[in-house]
Each structure stands twice: as structure tokens, then as C-alpha cells.
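Coordinate-derived values only; no laboratory data. Fair warning: this is a prediction, and the values are worked out from it, not measured in the lab. Cβ atoms are built from the backbone, for glycine too; each structure is taken alone.
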Structure P
């Protein structure tokens, strides 16, 4: 959620940003519409790329976590969410993940344990959140729930930026992301709630009742995904997580808020089933 005082793009940068945005949005929308294993594969790939970028940020911050261990952890967590019935596979994966600590023993003991913990924690975080976003598409009326996730997240980003730029005075988390303001954050939440309610007019009955009218207030937690990535970038003294998307940075930069929103919306759907 970007309640920042960023400078507008230069005129000669605009075509690059538009192209980069299209390169991200068009495949995402196409695979989301196809659903099933198509979207599963897309999110698995995006999770892997985001993990690669996160490990890069950690290394810029002076750590040396293993990319292989992080990717393995992300895969285990991703599959645990999307394929919850595969308990034997999950158990084997956890045992294998614990065994990967041996790969770090060539380092000094204190560095080995910290690097292993960073790799595992980073991989598990992105795997769990990426898996939830993929799983949103698989629930009943999954395309609508995924649309709710994306639209409210993007509205929150836009509302936070516009309100923060015009009215922002009080810093939200100055040590992590100095440009974000409380006013921008609240503006983003209002935009997300109104957008979710509007989407409810066109969505199936269940989505409107539980997401659009009663539970979109959960989106107040959307800022966490963006702040977590901002923390990593702050420690690494990096503006972006990567350079894969022209004019937009890396994959992690584009999906940080979406990942956390996927967790919230997935469990919002589960709660709606319990309360019906």
C-alpha cells in the first residue's frame, strides 16, 4: 500500500511503465480467468521469483541465506496450503527441510544457524502467502473472490497514494517506510471498503453478503504485506526488490500486498462458510 510522496514518472518513462504494467497484468488476468492448474502454476512461479528477490535483499543487507533452502521451504509451504490433503508429502518435506541445516554447517556456527533461519523463514512466509493467493481461485466462486482480492488491494494502494500525497502528515512507520502516512493508510482502507461493496453488486450472493458488506474491514491489515517488504528493502538499502518488470521493479514489489490480501480473503471465505 503506497502512501508515499513519490515523484510522478517522467514523460519518457511512461511508455516503459505502461509496458511493464501490461506484462504483469495481462498474464495474471489470463491465468486467473483460466484458473485451475494454470493459476496454480503461475503463482508457484511468482512465489519462486519473489523468493529469489527476497534472498537477494537479505544478501544486500549482509546476510548469506541459501537460495536453495529458501525455495525448498517456499515449495513446502505453498503445497501445504494448496494441497492440504498431502500429509505424507508435507511430513517428508518438513523432515527434508530440517536436514538442510547440514548444508550450512560449513559456515561458522552462529552464521550457519542465522542464515538457515533466514532462508527458512523467508521461504515459508512467501510460500504460505503465495499458496493462499493461489487457493483463493480454487474456492467456490473463486474468480469473484480473486477479483475481490485484487481490486480491493489495488484500490487500497491507489487510495493510500492519493490521500497520502494530498493530506499525509503523520508518519505511519517512519523507521520502516518514511513515506507512508496514517492519513494515506486510512484513505486506502476507505477506498478498499467502498470498492469491495461496489463489487458486491455484481458478485454472487455469498460474496456480497460476507465480503462486500460485513468483512472487508479486515482489509485494514493489508498494509502489513507492504510494510514487511519495506522492512527488507530498508535493511538492504534498496529501492526495489528486483528489475524483472520494466519501470515497476521486481515481482515481489508487485505482489507484496496481494500476497497478504490472499491470506485474509481466503480465511474470510472460510469464515463465511462457517457463519452461513
Structure Q
């Protein structure tokens, strides 16, 4: 295992990016070695996803009481990633709250893709999930977990610029680390997103509670006349998809539900739609 680096007080500058985590996720630890910023992973399970992802692992911070439990994970840490260890009370002071998982890891963000690179990624994907203006961290994290479970391997998530960052600490935690494994891109010119998605070879399916939309049962892959790949678009809870996105979609689809129920949580609706579209009959 890596030599352990002792942290004896919460103000130690070597663990600055782990300090006061509840104060926000704004670009932590930006320096010459991490020009695009970093993100924080909580717990061993999420750290495992970090190690298996394409994001560079920067460091670990672990409570002394958890060393034996996570020794195997730490032995697989990259040589360049220091392992900091602190007594439990010191670790709690560093992060700013009682942190019972006992292990945190820092990862380095990647450079954002250019428009040309983003279009290339979309064209190569077997399926797309387009998320318009999702600002709730729980929904964002939960949807990434749904994509991992229900969408085809290699599915790419396409985000509007107003959507919350999937690498925010809470989003990573709720996703159980899957936001580190599922590729995602942000299209800055969102008004062009429907056209770009369709030109990349996809049939764009917009999910809406509108009773005039066609029922999901008629749009499962086995009944679709289109040979194009599928792109599923979801909007934020409340406003839903924009009028522009709905008007630009190839098909507007609703989930049939009991009368009197306004709509489903976007994560639940997304899971139902992914299961129906990508895994019909099972």
C-alpha cells in the first residue's frame, strides 16, 4: 500500500479540496496539475468507480478507523495519488460534518469537448439521453444510475448548459458512482440540439405528460418503423421539455398512468421510458 501521509489538523493545506464540503462544489483545487478543476467522491463504492473510470484519481483521504476495511482499494490507487490518513475527529473537521463512510477520493475533471468533438461522440453512441435544464442533483444522479442499468452499453447523456453538473458531489453519490462511468457532453447551443441529435442518426423521442401525445406502449422498439437509433429527451420536473424541443422531436410520447395524477418524478419517468424503449419485453 502507498505510504500513508498523516493529517493531524483540519487546516492542513494538502487536503484543502476536501475541506468544508457542504459549502459547495465550485471548481475545487484548481492548480497547474488540475487545470479543469476536481471533484470529490464519497465512500469506497464510489471510489471504486473512480478507479475504473477514465478520470485521473488525484488523492485519497481516509479515516484511520477504516484503514483495514479499505486496504485492498488503497493498494490499487495510482502511484501518483497520495493517501492521506486522519483520526476520525480530524476527518470530520476537515469535511465539515460527521462523515461515517470514512473514505473520500478526489478526481480530476477533463477538458470540455468542442462542438465538433461532441457531435463525433453522439454519432458513435448506440443511444442518447437528452436532459434539458435538470437542476435537481438527486434527479441527475438517479438518472445516471438508470442509464447504467437500463440503456445500451455506451449510451451518451446530452446535457443543456443550464443542467446541473453530474460531477457535483451529491450527484455522484446519488448515482452510486455511475456518473463517472457514463459518458456525457454539454451542447452549448441548445437551440440546435434537436437538429444535431437527429442529424447524428437518431430518432428523437420527447417524453411529456401531454394527454395528446402517443402512448409509450406504441413506441417500444419492436413496434417502431424507424431504423434509426433512439434518443430519449427528458425535461425538468415542473416545466418539462421546452416547446421548441417538443416541436422538434420526431415523436412526443407519454407514459400511460391513472387519471388524476399530474405526472411522475423525472427519474421514475426516465427509468420507465428507458426500460420500455431499450429493453422491450424484458
Q: Give the label, chosen from P, Q, of the structure having the highest value of relative contact order in percent (Cα under 8 Å, 6 or more apart).
A: P
Q | Origin of the derived value 15.1, 46 (Rg and Dmax of the Cα atoms in Å, for residues 139-266 alone; candidates P, Q) | A | P
**Q.** Label whose coordinates, when Cα Rg over 2.2 N^0.38 Å, for residues 59-98 alone is calculated, return 1.37 (choices P, Q)
**A.** P
(Q) Comparing distance in nm of label points 7 Å out along Cα→Cβ at positions 107 and 259 across P, Q, which structure shows the greatest value? (A) Q
**Q.** Identity of the structure behind -23500 (criterion: helix-only ellipticity at 222 nm (-39500 (n - 2.57) for each DSSP H run of 4 or more, over all residues; to 500), calculated), options P, Q
**A.** P
Q) Just checking, which of P, Q has the largest value of distance in nm of label points 7 Å out along Cα→Cβ at positions 147 and 195? A) Q
Q | Which of P, Q yields 3.0 [distance in nm of label points 7 Å out along Cα→Cβ at positions 83 and 115, calculated] | A | P
Q | Kirkwood radius over Cα pairs in Å - highest-scoring structure of P, Q | A | Q
Q. If mean count of other Cβ atoms within 10 Å over residues 171-178 comes out at 23.4 when worked out from the coordinates, which of P, Q was used?
A. Q
